Structure P
Amino acid sequence: MGPRCAGGCAALAARAFGACQDARVRGSRAVGLVCASVLSLAAATGLDRPFPPIAGEAPTAERAALGRLLFFDPLLSEDGSLSCAHCHQPARGFADGRTTAQGRGGAPLSRNTPTLWNVAFKQRLMWDRRAGSLEEQALIPLLAANEMAADPVRLVARLAAIPEYRRLFARAFPGRGGQISLDDVTRALAAFERTLVSQGSRYDRYARGERGALAPAERRGLTLFRSLNTRCFECHRLPTFDAPLALGVGVPSPDPGAAGVSGEPAQRGLFGVPTLRNVARTAPYMHDGSLPTLGAVVDFYRRGGGRALGVAGDRIDGQVRAFAISDAEAADLVAFLGALSDESASPPAPEWVPSGLPVHRTETKP
């Protein structure tokens, strides 16, 4: 079944599913047998796919609760000015709305803040894919001199001096005699981040056969997304809408990307493929935040990525090719991307943190 057929069949199956639900209520055995075939057809479209297992240790409620407080507590930074939530704001899709992130003292950093939605399923993290786990990733901004700049010994001492943190760490990590370690800090942060799972969007409901979950424009956009014309699905794969790859798309930038980690010249300009889950909430886009809207992203790809901007073709993955769609079709594609939004698992910011420091709230303007 080709991608265009699959998209059309999915829409047909969704409509039929609604009729089947009505038939089941009426109790018609004959119609019920037909409906069993229809539901099988819905599964055969290939849209409703299981999510991969969580990468790393499964979060416990106690560790996730502790991690949530640590995530919002500026105490983790050396000068008490930054928390994880300064860059990963829940109301902005756990990004920050800035072109590039801001570090210590408001200094601009070199890359756009990626979302934390569905990081639980990622085997490698960061734009250059340097981190092999969420625990490892947490250490990078925590210890970086231009970000949170924490000294491990002093950070642990600050936490241990607060009775509420001692109690929470003892509950989250029993059998440690009340001791707190930097390893426990990163494990708690990772546990909280692994609860940020988005898998209940209107697209997901449609994939499961729910009638009317997607509007007509969104269904047309889904068909385009899965077509051999745009080839979006090759790099943003179901059901996570990302891929465990580092690819070059040709964004003009001096950033070495994965080559800055590996030292391999062939990896220059390659970056991890971000998820499209909740992508409508995380503008601006690309590793350098250079594209302000999803419409601009679609336009970038329909022109062949960086080729239209003079970037050498050997720095651009072969799957990134120009494609011809109308402006109306481009709008449909953007509409579909909006249907990937589901923030039902987003936790509220805590009213307080054990340090007593101010909790960062989402800013009015980035």
Structure Q
Amino acid sequence: MTDFDQRAPLLGREFLGPLRCDYPFYLKEVLAYVGETCPSLFLECYAGAAGNTLTLLLNDRVQRGMLVVGDPYLGAFWREGLKTDNLIRKAMKFKAKQANVEEVASNPDHDPAFWTLVKSQCSWQGRLDRKAYLEWNVAKAWKRETILESLSKVRSLSDRLDVIEGQGVEILEPYGEAIAFFQYPFDWYDKWNEALGEKWHSEQEQEKLFQILASRKGRWILPNPSEKMAEWSEAKQMGAAWMVCRKLSRPWLRRSILVSDRQFAADQNERSSADEKRFHEFVEKKRLTDVPDEVRTRLGNERAKTLRHNIRCNEIAQSLRAAAVNCPNCSGRSSDIRFVDNSPAAKSYFICQACGRSFRPEDL
């Protein structure tokens, strides 16, 4: 593996937590942004499974964490999971038979915290919305030992992780010095509360968020900003776009992340461009070294022929400025000849403006 095939991991491992309702797609970028500073407070806004905050805390990359949740069921889960052992006891006794899972899933208000856990573990892709259907084999989906281990880790963070509930961005104002991560639910595939998702993606709410970000002292990171947020950021010179290569095997696939530290974004973008250039060089070198010797020799000979051909074309193109040339197609003599320069990858050629046909040096 080359040093640009994959970024060196910043941590020994990630911790996704006991919920499957979302995945920390930007964990690597969050870790890079937090760095080794070990901030006193990390704020994860619109948190679901909270994989970013949990990983940072368990690896001692931040001192304290705070989850901002807008959905009451997620709020109930995190409060109970952090402050009591109830979820651990319930998960230990729960028999994940089809009938039992359906009974829990059909009655979310009976025990919102346990419903969130069961629905997340046993529904398709961990979805919590009412449209989500259960996995075809719920007994297999319910991995008791893994769930108990995850719940125990969450419980161990009770003195370092807090949860606050709120559906408006105004709740962020008292925490202006914390480093903040804003992960909006996907607007085309919301897994929790559709009405809340629509509110978070509204232009009015995003404008409020932009004003709050403009007044914050703490650093912040906002993946996948809306077009409006990106325009505001550029116009006000507030933050900068960090263009992240999500897959270096296809470096042209990029994602935009707004960060408050403009210098950090500039440095990372420069590094990303350098990685992409080195990747292309690596692929080209590998392509040449993987072919048989006779094929490589033939390719070399063809490139040499193309080079000689293009050198001759350039000489003719230079002479066209001083003298005319006879078109081999229409026999007309003219200096009004268009030169099509395809070097170095392909052979160049000429086009007669009188007849519109092309020719090469060997045709003269």
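Quick note: the coordinates plus some simple rules give every number you see, no bench work behind them. Remember, predicted model here, so these are calculated numbers, not experimental data. Cβ atoms are built from the backbone, for glycine too; each structure is taken alone.
Brief remarks follow.
- Among P, Q, structure where mean count of other Cβ atoms within 10 Å over residues 53-60 as derived comes to 20.6: Q
- Of the structures P, Q, the one that -13500 was derived from, the read-out being helix-only ellipticity at 222 nm (-39500 (n - 2.57) for each DSSP H run of 4 or more, over all residues; to 500): Q
- Which entry (P, Q) yields the derived value 0.05 for FRET efficiency 1/(1 + (r/R0)^6) of positions 109 and 261 (r between Cβ atoms, R0 = 25 Å, to 0.05): Q
- FRET efficiency 1/(1 + (r/R0)^6) of positions 93 and 229 (r between Cβ atoms, R0 = 30 Å, to 0.05) from the coordinates reads 0.60; which among P, Q: P
- Structure (P, Q) behind the derived value 158 of volume of the Cα convex hull per residue in Å³: P
- Comparison of P, Q - label where relative contact order in percent (Cα under 8 Å, 6 or more apart) is highest: P
- Structures compared: P, Q; top value of distance in nm of label points 7 Å out along Cα→Cβ at positions 141 and 333, i.e. the largest, recorded for Q.
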